[in-house]
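K.L.:
Each structure below is given as structure tokens.
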Structure P
Amino acid sequence: MNRLSAFLLRLLGQLSAELVLAMVAFAASFAGFLYLTRLVFYAGPEQFDSAVFAWFDQLRAARPGLTDWVRGVTFFGSARWFVAVALLLPALLWWRKLRREAVEVFAAVAGAALFNQGLKLYFGRVRPDTALLPQPGLSFPSGHAMIGVALYGMLAWHLWQHGRRVGGMAALLLWALLIGLSRIYLHVHYPTDVLAGFAAGTLWVVVVRLTVQQRLKRD
């Protein structure tokens, strides 16, 4: 037992902080996504979704002026915004010789968008019929939440790698959180859609990051 413990400690010491973080994030988000799919499609999410919707409805009734601000926030998770970012930001990073970062940002946004559409088609959940901002398409998981976490989470990871700017990282992650919550506020997605989007987006960030790293090691 002591030998096994010593071996595990030596192995853990050889792992980088980034790899440990990636492993923990992957395991937690994968487990969370599986739990949410079970809740939504087997156990029934109505009680949870209704309770969260009711809380946001109370907030909207108490602060009616907040709705315009929320509509502005949700734009930064829209397809138009993500297409622009997926093209312009990687080009800027490439021009500044940050080529790995450029590839990671493009893969994070473009890949998450494709992955999200595949998941929506597979699960086929219909959007809420009480949306304040009606939109076409399916509901599970939320694209705004998923792609938002993929983009802003990847940028936060880059900040951590290039100097551990905790304030900037927290701001990016908080922004991704607000984009997801805006979808619940506007009833465009069920709360469980948004939570699943957060989990799937985190999964995708880890997959992209580790895939690019392995590719660079081979080269």
Structure Q
Amino acid sequence: MKRILIIEDDMAIAEIERDFLEIEGFETSIATDGHEGLLLASGEYDLILLDLMLPGMSGYDLCRAIREKTNIPIIMVTAKNEVSDKVRGLGLGADDYIAKPFSPTELIARVKANLSQYDRLTNGGTKHSREVEAGPIRINRLTHRVFVYQQEVEFKNKEFELLLFLVSNPDIVFSKEQLYERIWGMDAIGDLKTVAVHINRLREKIEQDPQNPTYIQTIWGAGYRFRL
């Protein structure tokens, strides 16, 4: 059973997170301030849900301190909508973020996606860890080689990272903002058009009909998802 640590000072929110996670079969613990969260984070957990606005220690400082001890996934749960806040958290080592108010469905989807991705990355260097396959697409993480219908296709670095991220998180809708921050992060210079441009490039390389994509789908008003 996977164990989730919830670090959240608002008990109403923490209990909602706990209840929905336990319905899905996860074991949970709750810490209500930064210092307690840091203490509990030394235990055996598989993922941490981390609020940014905490008493005792900020979520940013706590994220940095936790990351020095462990590489398990950290999902920031934040009421802040400023892009700079989210980018700062990702730059300190968080793996993902979810904004309040959030739907239970999104919470569970992001928890499962981050756990699955972490399991793949830490699977002892096996073929499953090195390679990701989805339909006609095969991606080798170590060599940065991509094969589509068994033919090798060249991808530039950010194209590769974007494709790998989408393929590793199938059926989850990511907004342009989330993709921009996740792939370009602290080094990003530009705007959200960058995401659309790269999505179009990916479609040209993996779709049989880029104008009517099968795999990288646009969800109007929401973002993009990789559909198997």
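Every number in this text was worked out from the coordinates using simple rules, so none of it is lab data. As the structure is a computational prediction, the values presented were derived from the model and not from experiment.
K.L.:
Assign the value 13.4, 41, calculated as Rg and Dmax of the Cα atoms in Å, for residues 66-105 alone, to the correct structure from P, Q.
P.N.:
P
K.L.:
For which of the structures P, Q does the calculation of mean projected area of the Cα convex hull in nm² return 15.3?
P.N.:
For mean projected area of the Cα convex hull in nm², the value 15.3 is produced by structure P.
K.L.:
Out of P, Q, which has the highest value for relative contact order in percent (Cα under 8 Å, 6 or more apart)?
P.N.:
The structure with the largest value is P.
K.L.:
If helix-only ellipticity at 222 nm (-39500 (n - 2.57) for each DSSP H run of 4 or more, over all residues; to 500) computes to -12500, which of P, Q did it come from?
P.N.:
Of the options listed, only Q reproduces it.
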